[in-house]
Structure I
Amino acid sequence: MSNELNKNRLEKPLSGVVVLDLTQAYSGPFCTMHLADQGAEVIKIEVPGKGDQSRTWAPFKNGYSGYYAYINRNKYGLSLNLKSEEGKEIFKKLVAKADVVCENFRVGTMERLGLGYDVLSEINPGLIYASISGFGLEGPRAQQPCYDIVAQAMGGMMSMTGFDRLTKVGPAIADNYSGTYLSLGIVMALYQRSRTGAGRRIDVSMLDTIFSILETGVVEYTFDGVVSAPQGNRDPGIAPFDSFMASDGEFVVACGTNKFWYALCDLMQKPELKSDPRFTDNALRCQNYAALKQIIGDWALQHTVGEIESLVVGAGIPFGRVLKMDEVCRQQELRGRNMLWDVDDPGVGGHITIPGTPIKMHGCEDRAQRPAPLIGQHSHDILSGMLGMSDEEIEKLRAGGVI
């Protein structure tokens, strides 16, 4: 029994789950990347000869997109023309054998193709049908296209971000958060299906996603009528919790408790600040933050980042250097956590390095099992293996532009 248990632990948690991945760009492929990283057999379905729009997004190496290579690792490639009747029939046959269909087309596209949830759930009642859209499946904006910057603007994120001018958060967080939410929803639905046998329709909106991660922004308004404004790098509810300039660089420090604040006062050699009536508790420190930041800023400029790090970390206070990307990628902590995966990618024609998964399943291999697929790279194997098609049938489909 113990040997069997050990064998089961080595197997990735989603091994045996078949996902038909119709997604493109970022949000959907980021979702299915999570599933593929944890062992699901993700079949990326692309338009023959055209493929995912992210194949045209920088950066490039030998004319091949690193963007596409990163978020489509560990997947299999099938090219299929879903506008053709033969392509639709092949897709339906695959659905009968699949566990999950994932799509992020403009709302209504799958229904116009005759491949909506009502149709596919009749074929496979246990199917998990998962969608990402900009604004949800219903409502006045349901048909509108959406990218990350639109969701950040309309969801409230940009109104809370920046210094002198409103700005979006750098990475496309509406995409990666909505993709991660959808992957979580899929796993939830698979768990429920394991107990009930029932399939599920899952709907994640990019606008909802941004709204859900505004932290205190929403409740500040619903509780007190306060409309959040950009705070730069500070946290409006905790002080000090901000970035500061040292003599040779920038760092962040976060004092979420009086214990941390008292320790900071001591290492700055300003014990009198502990009893200063402006700073005796967190609420007062927030109210008088301009004066507080000036005091800490003046002290920080008298020292290097290294000197401050030694003092602050030594006192047990949360601290971080503000690092550039080259420094981040060399960081011992990330390297030690295997957060950079080395992959031999035939699209690039050689070796690439991409971010790994932060979900570490102890006992499972923590590396890319395969690079991102070329357009239709595994079409023959999928159609012959899953549907039992002959070489002649597959070649006829290829000649007819179906695959």
Structure II
Amino acid sequence: MKTLTQSPTDPSFVQNPYPFYERARATGDLIFWADYNRVCATSHAAVNHFLRDKNWGREIPTEFAKPIPAHIQPFMDIEAHSMLELDAPKHTKLRTSVLRAFTSRRIKSLAPDIESLSNSLIDNFDAAPDLLPAFCTPIPVTIIARLIGAPEQDAPLLLDWSHKMVAMYQANRTRADETAAATASPEFAAYLTDLQTDRRKHPREDLISALVAATDNLLTGPELTSTCILLLNAGHEATVHALANATKLFLETETEPTDAGIEETLRVDPPLHLFERHAKSDCTAFGHTFKRGDTVACLLASANRDAQVFENPEVFNPNRAKNTHVSFGAGMHFCIGAPLARLELQIALKILFDRCPNMALAEQPKYANTYHFHGLSSLKVSL
């Protein structure tokens, strides 16, 4: 495989990483990304393989695990029980417990809340709002707080903890970011432990009550707390970016949001670009021999523009019929919150464009330096 060099924090890459992905795909299914010291899967076929093949998981084999620096141990204590970082059988136990509570019926019941909140936020727009704080951020965080059962007035607190923890996955993270995440983690855990204790005594119609009822004597306290943190973090972070990126695309192309068009925004400009897998045993894939413990970074956004799968992949086609993008992942770690994210996008975006028919970009949006995520720093529009 060929070695490519590209800083993930270079300003030109941050604003438009797709030329690099195109260059990477042209060299083959696998590349070695020197800046990450990682083998990367670039094609749709390769990304699907590493996401779905049972020989590849999220857990690093024990003998290859590096010592955890003391200053981030509190963050890693939460991660140790996260289904995002675990494989079967631990992952199966956690995911099954969540699916018992995170039902399609419960998700669909949130539709009126999403509709009401979207309209309320639009009612409070000024003449030239920044949609990132005015619309795209409050919808996911408010809805996931309601779903979990956290008091709505605590949404800013949850958002602050979440941002600090999610920063650990960004290529530009600093020692200060690590310290902030380590401080936020036990605070977040204590908050959710208190909520669980309350719901055991006073159950309500929320996800924490359902999880407590479904998982008593099945999940440990740390497992339940970590699961709630994951749902809160994943339940809003990527959706904020997806809402903003989609709005930008619809405005730039002067198209209306339809279900097919929304799926196309997820393909063309997804909120998450990279997700790693680790080899459980020696194997060969796409002409390369891997050893147990080797890591592959799946370039989701590159796979979404593979010409072997998508016709004219660089073109935003809101009427694309067959759209097998991998923006929600694939295999056993397929995003458990995908149905909720899709519901939020479909309801909120259609209301936004219906209520604001003359909306236009007030300035060229810029992407934030947050790779592996890919989301805007602001989205200023005129109405």
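FYI, it's all coordinate maths here, none of it is from the lab. Remember, it's a predicted structure, so these values are computed and weren't measured experimentally. Cβ atoms are built from the backbone, for glycine too; each structure is taken alone.
For the reader, a short list of remarks on this structure follows.
- Comparison of I, II by FRET efficiency 1/(1 + (r/R0)^6) of positions 91 and 235 (r between Cβ atoms, R0 = 35 Å, to 0.05) - largest value held by: II
- Label whose coordinates, when distance in nm of label points 7 Å out along Cα→Cβ at positions 147 and 243 is calculated, return 2.4 (choices I, II): I
- Ranked by mean count of other Cβ atoms within 10 Å over residues 27-34, structures I, II are led by I, which has the greatest value.
- Structure responsible for -15000, with helix-only ellipticity at 222 nm (-39500 (n - 2.57) for each DSSP H run of 4 or more, over all residues; to 500) calculated and labels I, II on offer: II
- If you line up I, II by distance in nm of label points 7 Å out along Cα→Cβ at positions 123 and 275, the top spot, with the largest value, goes to I.
- Read-out volume of the Cα convex hull per residue in Å³, computed value 135, structure in I, II: II
- The maximum of mean count of other Cβ atoms within 10 Å over residues 163-170 over structures I, II, that is, the highest value, falls on II.
- In this comparison of I, II, the computed figure 22.8 for mean count of other Cβ atoms within 10 Å over residues 139-146 is attributed to II.
- Ranked by relative contact order in percent (Cα under 8 Å, 6 or more apart), structures I, II are topped by II, which has the highest value.
- Comparison of I, II - label where mean count of other Cβ atoms within 10 Å over residues 259-266 is highest: II
- Calculating distance in nm of label points 7 Å out along Cα→Cβ at positions 59 and 99 for structures I, II picks out I as the one with the greatest value.
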